[in-house]
Structure I
Amino acid sequence: MTIAIVGAGLGGLTLARVLHVNGVEAVVYEREPARDARGQGGMLDIHSGQRALREAGLLEQFFTIARGEGQDMRLLQPDGTLLLQEDTPDDAPLLRPEVDRADLRSLLLDSLPEGTVRWGHAFQSAADGLLHFTDGRTARYDLLVGADGAQSRVRKLLTPARPAPIGKNVVEIGIPDIDRTHPDLAAMVGRGTYWVVGDGISLAAQRNGDGRVRIGVSFYNTPENWLATSGIPFHDPAAARARLIDLLPGWHPRITALIEACDDQVMPRSITILPIGLTWPSNPTVTLLGDAAHLMPPTGQGANMALLDGAVLGRALAAHPGDFATAVKEYEREMFERTSAAARRSADMHEMQRSPDAAQKLLAFFTTPATPAP
């Protein structure tokens, strides 16, 4: 019985690893030609996803690459007023450590037998137990798992739902080797996340393990075509930085200095999500995980949900060998409930960030003690 996983992201690799630990083999088909074909993004806040890494037998190895100091946070207003500073003690438990996405992906890749991931296989379609790739190759499957991200091609086999914009557009920039090139800004940002929240605009600067500070300037309540009409000349990095600063009138020069110090990597992103609570009739031959199943606002939930998806599905398949129908139903029942709740939390956080008094709402959110579970 062949289990084919489309997509070598965190969720697909976790599924393959949990299956392997339980003596079940799978094949992962990935469109990229090699593991280092492109950058893997920035830092991830891994909390509930640690349960999945424990299931995969990788939790202790994860702790060796996680950055506890990445839990530090500074929250400011655009005029430079510091609202909150959280500094993590060196001996604090790693409850929500940050980790480079590339490092976590490498940990998962290295845990799999050689040949599990078939690089350079771009999925095109599937029917009657046969995968079709864009280069004309084919492969058999008995169970197809779509782990192919926000723009999933596997998703259409189960539902017509497609991601829709939520009015948030982000320009991603960054400062390389900040401790050496801009030590004053490095001290200002600190060891973790430096977050400035204004009226409909935010700037988040976050340290990566390689010394780069990744910066996302987010514009809320904006139309779908805002990136095209914003006047930001993305083809000219210096002019793009200048235009970004123009779009932040009244922001303290200390903060806009972060933008001035960035290199020429400028990446625009329009944020989209799938409908909260999306479900589909269970199909014993196809299912989805990660962003392919429940794309949600980027508020620290998505990667954790993808890791858990992989672990839960892997455990269900191992518990019901050969009975894909039962395993898929068991997985989807748990996944739909868990990820719907996470998507609602993410949507609530997004609404908080786009409100006129976002800074005060976030301050209250981070300083109000959590209510104990009943």
Structure II
Amino acid sequence: MNLEFFPSRRLTIYLAKMFVLRIFAVLVLLVLVLQTLDLLGESGEILAHPGNGQTQLWAYVLLRAPQLIARFLPYSVLLATIITLATLNQNSEVISMKAAGLSAHQILAPLILASLLVAGLSFAFNERIVTRGTATLNAWQAAKYGDIPRTSDVRSNIFVTDGPNILAATTVEGEGTDMAMTDVTYYHRDANGSMLEQLRGARATFANPGWRIDKPTRFDAVKIKTDRPASLVVGQGITPAQVAILQVSADSQDIFTLTRSIAAMDAAKRRTTELRAAWWHKISGPLAAVLMPLLGAIAAFGLARSGQLLVRSVIGMGLGFAFFVADNAAMAMGNFGGYPPLIAAWAPFVLFALIGETVLIRTEE
């Protein structure tokens, strides 16, 4: 028996190439269908904003497509695994490889290697493209598909208190002293919570201390009158650091930025369980692709003419989808504090790796 982990170089390239091409084909098909359905649901809201047209529709597609690719890449790997292994089984290629002395693990080795490469590319794609697109899309949606934000480091729907007073903004861009808010509303209230005056402005910048609102509309609730001063500084007790940790979206930040956000929230004594689980899932999520050949391996073995190929394929697909269900459930439990963040992110991966390996060894090795 061949004791090397990989089969011959030619066979490794043949299997990996077949697998990768099917991953790409399934992913393109899924994204095209899902993007079309998603655009049909959102196009009415996009076009409802005055001035929006075909350009904004294509902008939405460019921002939404990376999210769909990141979300459904593991599913594509699962379906490609089933298709590839079922085809090899149907054409008796698996029998030929086993007759040549290859074990089940050696047959799967090229697929696992290709999946590892896909996982690495997925991680880089998520960190460099998906996070930026998600931040921009969230801010654009918060603005009711108005002007597209110029940067991707955008937070939306910010709400912060300064004693009894409230400062709200539709979007916040930038970091530190360069931070700026758009569509700002400041509520000046007394100690009992009754409103004394309301300020509205298109933009506010950090004035160190406070936030300068240019050309605000001021409504005096006591005198019942409205005026427009040149500029006003409000919220002098609010710092950019406080605003930065008000809304931290793990999907909108890369792993390094998220690390700094978690540290800042820890320093402010705020709960970080959900963000820590998401931090670990940024690593375990892309690695889910490596599990798919193992979970779908049952479709590769057994005689095709026995009539059980379809049943084996369905079982492999069921194992794969059971992993995704368990992964989502574990992350939900981690978000609520039911599981520690590390367990929430990694327990389904380890569990199904053991299940897949057990099924493979008991049935084929």
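Tabulated data for the structure shown
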{"item": "Of the structures I, II, the one that -10500 was derived from, the read-out being helix-only ellipticity at 222 nm (-39500 (n - 2.57) for each DSSP H run of 4 or more, over all residues; to 500)", "result": "I"}
{"item": "Identity of the structure behind -0.27, -1.05 (criterion: log10 I(q)/I(0) by the Debye sum over Cα atoms at q = 0.11, 0.23 Å⁻¹, for residues 158-229 alone, calculated), options I, II", "result": "II"}
{"item": "When relative contact order in percent (Cα under 8 Å, 6 or more apart) is computed for each of I, II, the largest belongs to", "result": "I"}
{"item": "Top of I, II by FRET efficiency 1/(1 + (r/R0)^6) of positions 110 and 214 (r between Cβ atoms, R0 = 35 Å, to 0.05), largest first", "result": "I"}
{"item": "Structure (I, II) behind the derived value 0.30 of FRET efficiency 1/(1 + (r/R0)^6) of positions 102 and 254 (r between Cβ atoms, R0 = 35 Å, to 0.05)", "result": "II"}
{"item": "Identity of the structure behind 14.6 (criterion: mean count of other Cβ atoms within 10 Å over residues 94-101, calculated), options I, II", "result": "II"}
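Each value in this text was obtained by applying a stated rule to the coordinates, not by laboratory testing. Note that the structure is a prediction, hence the values are computed from the model and not measured. Cβ atoms are built from the backbone, for glycine too; each structure is taken alone.
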